[in-house]
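Pasting the structures in now, so scroll down.
Just so it is clear, none of the values below were taken in a lab; they were calculated from the coordinates. All values derive from a computational prediction rather than experimental measurement. Cβ atoms are built from the backbone, for glycine too; each structure is taken alone.
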Structure 1
């Protein structure tokens, strides 16, 4: 199974790049040294990458969030109202969940149309979870025979 994990890694790297540039700009605007970004070494970048990876996996593993991703993987796009009905969540709670998924790059939210689309990274996460579920189920079946 080709999971295209590089798509997911690239999405997380772009998100971290954007956050880093924002922090660097804030450092320059707040009478800081303007050297924050230059002071980041490989170890600190690796720590940031680990944090983003764990956050992304944690968000995707949440039952409601996975239901959102799984639904979008089948339908590509969905109105927020449809997701709200599907998950039986109030609009504010659903909106916060969607914001979390947007922040890690798993979905894209179109405010103008009130629709949500799954990103390529979101598709990879759904594929990864389904693959692990299938492998686990097959192994369990063999173990219990």
Structure 2
């Protein structure tokens, strides 16, 4: 989705789990490495804390700062790609993850936006988020991922 000067990607999924388990899955390096296809978050989990998405070898793919932290409801990250120069050049984006209880499940809404249009970064995350979130849902519900690790 784009509007004057802004590009956004929104993904909504429903996961049969608890808010606490979903929140823990978003923050846990070990668990995230399974559904994030080999990458995992490393962060100081508090507003103002540093955040980065790293590969097992320590390569930093993305970096940023925690701008919202309201367990187990909302996580907001000021996010910048560090892996691809053309995406890094676009600057910082904002990724917000919201967890809401629904009928027997948790509704997870991921909104990723940047103050530019068009955006190659938003185009890239529009491909990546569905893969990551499909794996997260499957892993929490069945114990298995849909897509195996992509990065090594």
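Taking distance in nm of label points 7 Å out along Cα→Cβ at positions 26 and 130 from the coordinates of each of 1, 2, which one would give 3.8? Clearly, the read-out refers to 1. A value of 2.7 for distance in nm of label points 7 Å out along Cα→Cβ at positions 10 and 58, calculated from one of 1, 2, originates in structure 1. Which one of 1, 2 has semi-axes √(5λ) of the Cα gyration tensor in Å, for residues 18-73 alone, as calculated from the coordinates, equal to 33, 14, 7? Traced to structure 1.
When volume of the Cα convex hull per residue in Å³ is worked out for each of 1, 2, structure 1 gives the greatest result. Upon calculation of helix-only ellipticity at 222 nm (-39500 (n - 2.57) for each DSSP H run of 4 or more, over all residues; to 500) from the atomic coordinates, which of the structures 1, 2 produces -8500? Computed on structure 2.
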